[in-house]
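Computed from the coordinates by the stated procedures, all read-outs in this text should not be read as laboratory data. What you see is a predicted model, and the numbers here were worked out from it, not measured in a lab. Cβ atoms are built from the backbone, for glycine too; each structure is taken alone.
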Structure P
Amino acid sequence: MTIDWGNFTPWSAAIGGILIGLAAAILLILNGRIAGISGILAGVLKPVKGDTAWKLAFIVGILVAPLLFTAFVYAPEVTITTSTPLLIAAGLLVGFGTRLGGGCTSGHGICGMARFSRRSIIAVVIFMLVAFITVAVINHFGLRG
């Protein structure tokens with residue numbers, strides 16, 4: 001995936017970040033819940049009576065919002081050049097890491113760090129270090145999919 005630098009503007013990224021933070025704050029204030037996507041998705045896949053409707057609505061919103069946005073606002077075409085098996089393997093590794101780390105980037109990075117959670121700060125530092133190392137290895141060995 002590449003960024004279309006000719007059409008890139010920080011405004012959409014800034015507005016998106018503000019909306020994500022606002023959504024996380026509203027969920028916490030009105031529902032008393034953390035917007036950790038992996039936990040919300042797990043709650044939909046293994047439902048607990050009376051606690052599924054808002055989680056399902058949240059997941060549907062995450063899936064539908066980009067479709068609505070691109071229907072009304074210009075969005076550059078996304079080109080994925082990585083092979084499907086590599087994407088599947090990466091997704092499985094992310095899922096494993098999410099379980100191992102006790103949460104995902106949204107739970108730790110957005111909600112946990114905003115609450116100054118030591119555990120979340122450590123998790124995000126590890127996420128970033130592993131991401132930097134992964135990019136360095138891929139670029140050094142020419143492993144682009």
Structure Q
Amino acid sequence: MSEMMTQPKPATPMHLWVVGILAVLWNGYGAFDYVMTKTQNVAYMANFTEEQIAHWQSMPLMANVGWGLGVWGAFIGSLLLLLRSKWAVQSFRLSVFGVILSTIYTYFMSNGFEMGGVGGAIFWAIICLITLGLMAYAQSMVRSGVLR
């Protein structure tokens with residue numbers, strides 16, 4: 001009889017809510033940036049240099065797919081984290097894959113470093129570290145039984 005009983009979920013740790021909400025805010029801005037850039041919103045794009053606009057408009061399919069996977073994988077993963085779903089890990093994995101594709105294009109196939117300078121490269125590194133950190137965090141929450 002006890003074999004048929006399901007184990008209750010462990011209580012949600014406070015840090016899950018903190019990490020999840022911060023992740024939604026961080027990745028929500030990434031989603032906003034993606035939509036504004038892809039729709040070429042005039043007011044938003046007014047802050048871009050001509051070189052940046054040309055970069056975003058001429059990205060090959062690989063880079064566009066990578067950017068989309070990176071942004072939306074992270075945003076959806078953040079929401080799944082708050083929903084305590086183990087699928088957050090898979091979503092963050094897609095995001096990491098997307099970030100890798102975007103990095104290859106931006107820094108190895110185009111003029112990303114020249115366009116963004118050291119500050120842009122540092123910001124890109126922060127994005128990569130946060131994405132990897134969120135994936136690792138979600139994996140640890142699955143192992144501890146918090147995400148199911």
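Please state which of the structures P, Q yields -24500 when helix-only ellipticity at 222 nm (-39500 (n - 2.57) for each DSSP H run of 4 or more, over all residues; to 500) is computed from it. The value was obtained from structure Q.
When mean count of other Cβ atoms within 10 Å over residues 84-91 is computed across structures P, Q, the figure 19.1 traces back to Q. State the single structure among P, Q that was used to calculate distance in nm of label points 7 Å out along Cα→Cβ at positions 12 and 92, giving 3.3. Clearly, the read-out refers to P. Taking mean count of other Cβ atoms within 10 Å over residues 68-75 as the criterion, the top structure among P, Q is Q, with the largest value. Mean count of other Cβ atoms within 10 Å over residues 60-67 was computed and gave 16.0; which structure, P, Q, did it come from? Value 16.0 for mean count of other Cβ atoms within 10 Å over residues 60-67 corresponds to Q out of P, Q. Here Cα Rg over 2.2 N^0.38 Å was derived from just one of the structures P, Q, and that gives 1.17; the source is P. Quick one: log10 I(q)/I(0) by the Debye sum over Cα atoms at q = 0.13, 0.18, 0.27, 0.29 Å⁻¹, for residues 36-99 alone came out at -0.45, -0.71, -1.00, -1.07 when computed from one of P, Q, so which one is it? Going label by label, the one that fits is Q.
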